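What follows is calculated from the coordinates using simple rules that are stated; it is not laboratory data. Since the structure is predicted, the reported quantities are computational estimates derived from the model, not experimental observations. Cβ atoms are built from the backbone, for glycine too; each structure is taken alone.
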Structure 1
Amino acid sequence: MKKHLLSVAVCLAGTLLVTACGGSSSSAKENGKQVTRGVIDGFGSVIVNGVHFNSDRTQFTVDDRAGIQADLRVGQVVTIVGNHNGAEGVAAEIIYDVSVEGTVTAIDSASGTLTVLGQTVVTDAMTIFEGLDLATLTVGQRVEVSGYSAGEGRIIASFIAADDADQSPEELTGVVAGLDSSAQTFLIGSQLISYASVATLDLDGATLSDGMQVEVEGTLDGDVLVASEIEAEDSDFEEDTELEMSGAVTAVDVDNNQFVLNGMTVRFDSETEFDDGDQSALQAGVMVEVEGVVGTDGVLLAEEIEFEEAPEIELEGMVQATTENTLTVMGITINADLRTRVRDDRDDEVYFNLSMLQPGDHVELLLEETTAGQYRAQLLERVDASNKVELKAPVSAIDLSAGTVVLLGLTLDVSAQDPSMLSSLVSGSMVEIEGSFDGQVLIVQSMEIDD
């Protein structure tokens, strides 16, 4: 992401978007300098980090070229320049750059990882797949990946799509390491890159050096990526910019109360509010969302740091009822909000949202328990109709004499299951259940303990 793009767009935001600022008293908001970086959770217009951004007058930049909103997909990481009040806002510019685009050279299904251009791409339950899935992916297939750098050549993927453009250049964004100015090579992850053929390095006047974050385009010659373009991915923001971004922590400096997120130094102090964790939980690889203001030294002073936990509860079944902010599946009422990532895998409706969900639709859900017995959807996908239901959740109660367990408030008859497995259950055991739902009762057909 180029700094001059942000500067221009921030100026535009200051003149056009004052109405989205709400009543905040921060200098950043008063001056209209707000930047949001995160995963697209839905559309109508564009929803990122729990904020609904109006995009009627937005300038879209997709892979350094002019684009339109239809170029974007749920799961992609974008940078939004504009104003918001925490719930709604207006986007002056939305910028999308792929993390890596190229050919898959290795797949480890057991660990949920694949290798593309020397980068280890890590998938999890929240990763959105388009046109493929991990089970059907093959070595030699081209993919486009969007996600967060976790350092050391690892990318936590939020979006992976099949890339049928065989003539497209390989593309990679990451941190320079092992620079050899004599051989004109460097590494990003384990990918060796030659820049001998690049006429001019677009580095905003800086000198190529280890630790610099760059975007590379080129072609593979054997195991070497021969670069045709290299530009700096500038993580500098103007002083007083209010910045809200998600990502994976890549380094922690405990002595100076700071860490690195998306290539930017983040500092915290006694005034910083921690949610769902504390300072001791800040470790490399941990996912966080940070809100703060950029200081004169270019460091982001964090006002709030929220830890993002991976979902553990999974639910698949037929929708029984919906309201504006809830849906009911197997008698379980589930809350959905602007932070719920929504996607339509049945009809491929790009602008799918909760209001389009109907009783009888089949959905797959990832849930978090917000308070005892209350659940919020982190991911909601509408999928093809099916008679089966699936449930993965912790056991909250066990009655071996009755042959029942309780999951998500549902009392289930598991008396036909393996007695030795049932005897090993304890409160909190994570179990996976498959079965059918007759409208009143979940009939358990199989059950196993999830290790």
Structure 2
Amino acid sequence: MRQEPGKHVLVWGLGITGFESARVLKQRGHEVTVWDQALNPVLQTRGHALSSMGIRVLLDHADCPDLKDVDWVLISPGVRPSATAAGPIFQARLPVYSEIETASWYCPSRRIIAITGSAGKTTVSTLTAELIRSLGFEAVLCGNIGQPWIGILDKIKPETFVVLELSSFQLKFCSKFSPEIGVLLNISPNHLDWHADMPDYVASKLNMFRARSAAHFAVLRKQDQDRYFPEVAFKSKRIYFDQMTAKTELSDNYRALLAIASVYGWEEKAVRSVFREFRGLPHRLEYAGEYDGIRFVNDSKCTTPLSLKWALNSFENKTVHLIAGGRAKSHDFELLNDELQKKVKQIILIGEAAPMLEKCWRECGRIVNAESLPAALKAAVQGATPGDTVLLSPGCASFDMFSNYLERGDVFKQCVADYKAALKGSPSVSGVK
């Protein structure tokens, strides 16, 4: 545990991370003020709970509070550092930390595996925790995956493995956070509406390597280092998981997990076993069924070209019938041409981005346009043969056709269920026959 910067902390943001941070810091003897510029029933409920603990809560408060007695600031990951209200904080030169940095001061375990990346971090974090538990060790999974680290410190023992999924938002204000293993899965332009620019985004991802001792490990891809940060000096031992094995059919998820296992001397057969039994997370390469010899996979969470590239590399060559499209968040889709030519039998396009994607991918094989997701699934099934995979991995946001990626994925899974019913002669409600 490092020395604390002072007793009076201002927690900016009353999301679940801000709430748990304020609660735990108060329990540990800090004087806490919580500030949020918004006001809604959820924030009011959280504010009442914190007020009952003796915490000062400021909601619907546009301007930065008086900083005269504040020693340091904890900024929640949802708060943009470029916000106008942040000006007084930086002008006062107050120490600013994230919940991740703060939780690391109090965590009794040093067995911390931190995983970040522009794509794949939820899946790899979950697989890592599954691997650790399969070997008989205790592991907690927290961070960006939904459970703030600081809120579960009392459940962690010195021998517990802490597996953290971390976003660039959570890493932005980490200066001395030093996990036992830091994993950077990949980097591509993302969240540039939050970060000042691409170098700022990359710098946030690299923060978990900056305070490292030689005993710690950095797991990353050599190609990302060469492209985005060739001049950055690492104090940690680097393991390039894209160079670990000559078996080109292995996915990056597998290689990253193999690299983590190598640090602790765990055998590859344990990694193989975890992969064999893993059924995927909801809307993240989620197994949605196998009918008539055709496998269906729901990857609705895929909203960027890099996420789509990551997904395609999880499948055998020339077996995928890809359903892609929606509202594009970037225009880097030509970078996928090699993967599409290797992995995909046909491409079915939906949504606003369909014309742009058809233009980018016109050299990548058969392309079909569909007016709806049910129509896309029907087209994919008609072109598929036993052993093929129908993959919903849009590479785009969902808001042109759905309320969110969850609804998009649920509609896809319902279409698959209706297809199965149609095979049995039952009536179809989705139009997939």
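Numbers at a glance
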read-out	value
Value -9500, calculated as helix-only ellipticity at 222 nm (-39500 (n - 2.57) for each DSSP H run of 4 or more, over all residues; to 500), assigned to which of 1, 2	2
Ranking 1, 2 by mean count of other Cβ atoms within 10 Å over residues 33-40, the structure that comes out highest	1
Mean count of other Cβ atoms within 10 Å over residues 49-56 - highest-scoring structure of 1, 2	1
